[in-house]
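Nothing in this text is a laboratory measurement; each read-out follows from the coordinates by a stated rule. This one's a predicted model, so the numbers in the text were calculated from it and none came from an experiment. Cβ atoms are built from the backbone, for glycine too; each structure is taken alone.
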Structure P
Amino acid sequence: MSAASGRDDILGAIRQSLGRPALSVDAKKDLDEHIAQHRANLVPARGQGAPDALVQRFQEMAVAASCTVAVVTDEAAVPSAVADYLRGNNLPTQVTLAPDEWLTGLDWDSQSLLETKTGAAGINDLVTVTPAFAGVAETGTLVALSGPNHPTTLNFVPDYHVVALRTSQVVGAYEEVWAQLREANKVGGGFTMPRNINMITGPSRTADIALTIELGAHGPRSLHIVLIDDQAGQD
């Protein structure tokens with residue numbers, strides 16, 4: 001029995017248990033077309049707007065989710081911004097970088113006090129620095145894709161997570177993330193989904209105990225965004 005026929009048998013049994021008739025040929029065709037077209041769902045008002053307005057909203061929503069944000073005018077300023085963050089929070093100067101070509105290609109040696117290494121995060125790593133695939137203005141969410149250049153442990157193991165994000169990567173709503181992801185991952189007419197897509201809104205938190213918010217429950221207790229303004233002067 002093929003995987004497709006097995007799936008059809010299972011779905012058919014579910015439909016029968018719900019008292020629904022079997023799908024007609026036309027109904028199945030409509031469903032297949034709907035899936036293939038990737039029609040967007042409703043986008044709320046706060047996920048819409050001009051690029052400048054979306055960047056501003058992203059910052060506001062990220063801060064509301066307990067992130068901190070530093071805006072720099074050039075990607076070359078990212079190492080300096082990371083060093084400033086460490087000094088401002090009285091943190092050690094050892095950081096673990098995602099093995100991403102763009103990130104590691106920045107001039108980290110310009111910060112003489114910083115000690116950097118690359119790779120996955122271990123239990124003793126306190127601060128990590130990663131890029132992101134996108135930022136979502138609707139909720140101030142960062143979207144990170146797992147892969148050889150971005151081990152997922154970098155997002156969740158350390159107490160302090162720093163993310164470098166360009167303003168051109170800020171989108172209005174989640175629907176735009178999925179569209180960009182499909183486009184970015186096209187392979188021979190299809191697309192390959194990363195093993196993990198992490199949507200991160202603020203530092204880790206829980207209110208399971210006495211309804212009291214505790215940061216760092218299941219991941220970083222601090223999330224800092226270095227926002228690179230690469231759209232200066234654009235409408």
Structure Q
Amino acid sequence: MTLTENRLYKSNELQSEMHIADGVSVMIYDTEDVLKKLTFGKWSSLQYFGYFETQNSFDKHFLINGIDARCEVYALLSSRGEEITAKINGKLAASWAFLDMNIVSFVSDNGVIDLDGIVHITEWIEKVEGYLVEENIFIGQTWKVRWLPTLLVHSDDVKAAHACNMERISDDKLFYLRSRGLPREDATILMLESYIAKTFWKLEEVEETLYTELKERILERIKQK
């Protein structure tokens with residue numbers, strides 16, 4: 001299936017393999033494990049927003065194979081007692097292409113996330129940029145995360161970087177908010193809202209209602225006892 005309109009596409013419009021036509025700019029809102037592979041035409045662009053909370057495993061492959069194509073990936077995983085296995089692979093295979101992948105994980109009590117984030121820059125291309133950032137936010141006392149942020153570079157004329165951050169929502173982190181009278185749970189939710197906003201702010205700019213629904217869905221899951 002080829003995407004030919006400059007607009008936002010939702011999960012129920014997607015197929016396993018998709019292609020963005022030349023010169024088309026799209027946004028994708030993905031909360032299901034339907035889309036597996038996305039390819040790019042020349043001068044095309046994508047802003048991808050993914051949220052996953054109950055899948056046992058999912059695999060996303062972004063093949064940026066169109067000249068001067070641009071791909072931005074913003075994904076949030078939420079595990080509360082489940083084991084989620086994820087592979088998010090971005091491959092730069094054309095000159096002047098750009099890839100920026102940002103993956104955030106919320107891991108609550110007894111949650112398990114096994115995440116492989118990959119940026120792959122192929123041979124014989126030039127003037128490309130590839131970036132990967134993974135952030136893991138721990139909530140509660142017991143959790144497990146395996147992460148493997150990988151940067152594979154096979155060309156010389158590139159800009160590339162990768163990073164992985166870990167943060168526990170602890171009393172020390174919440175001290176400022178709690179000192180101003182907020183209960184611990186409310187202070188935790190406020191901090192998590194900031195991560196959601198940082199991940200999906202571009203979605204909020206174009207689809208505020210959809211962003212609000214997503215934020216409430218994520219936070220309601222965190223609040224569950």
Structure R
Amino acid sequence: MRIATAFLFDLDGTLVDSVYQHVLAWKEALDDEGIDLSVWRIHRRIGMSGGLFMNQLLRETGGEIDANRADRLRQKHADAYRRLRAQVCPLPGAKELLAALDESGTRWAIATSGRMETAAVNLEALGVDPSKAVVVTRDDVKYAKPDPDLFIAAAARLNVPIEHTVVVGDSIWDMLAARRCRSLGVGLLSGGYGAEELERAGALRVYDDPADLLLHLDEVAARP
């Protein structure tokens with residue numbers, strides 16, 4: 001039976017096992033700029049917009065980050081992340097989940113806070129061609145998560161009302177963004193956040209990873 005709901009997926013930690021590679025890439029970039037920030041603090045900010053990341057970084061370190069330095073940090077992170085591309089792979093069940101949605105006629109899109117310069121690594125690992133699938137990146141919107149712009153843009157490209165979508169993500173930033181655009185939030189534990197954190201941020205259901213979600217699609221997807 002065809003599933004009526006459209007799915008909007010985050011990418012890092014949701015479909016692709018890449019969160020910790022991003023953490024290490026940011027750590028390398030920050031160290032290179034002489035900015036001391038613990039790895040665990042970086043992890044807590046993966047998934048939010050780069051601008052918000054920088055704002056929180058300023059609060060954490062008390063340092064100054066002007067536009068030029070912010071651009072250097074972003075480029076150094078992207079370069080370091082691409083060097084780790086061999087470690088990036090799909091999460092268990094990710095490819096099978098997307099294939100099952102395709103087989104049922106269910107529309108889906110990817111909406112990531114990352115720019116295409118890093119998202120391309122993940123899409124390649126996942127086997128998703130951005131010229132054939134709906135992929136929205138930070139390059140396409142004014143604000144990234146926890147603002148809802150990415151998910152709203154993805155729903156618009158699918159030509160479905162945002163209220164008829166399920167947002168699947170691994171971070172509190174995904175769940176907050178889903179809440180703000182009146183989409184149903186579903187959390188995955190595969191990015192490192194706990195179930196209680198995701199639920200407090202708005203997740204209606206929480207599953208281990210894409211494979212676990214695939215087993216329970218009937219719990220979150222409306223049917224005609």
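The table below gives the values:
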item	result
Among P, Q, R, structure where Cα Rg over 2.2 N^0.38 Å as derived comes to 0.97	R
If helix-only ellipticity at 222 nm (-39500 (n - 2.57) for each DSSP H run of 4 or more, over all residues; to 500) is computed and equals -9000, the structure in P, Q, R	P
Given 18.8 for mean count of other Cβ atoms within 10 Å over residues 36-43, calculated: source structure among P, Q, R	Q
Structures P, Q, R, by relative contact order in percent (Cα under 8 Å, 6 or more apart): label with the highest value	R
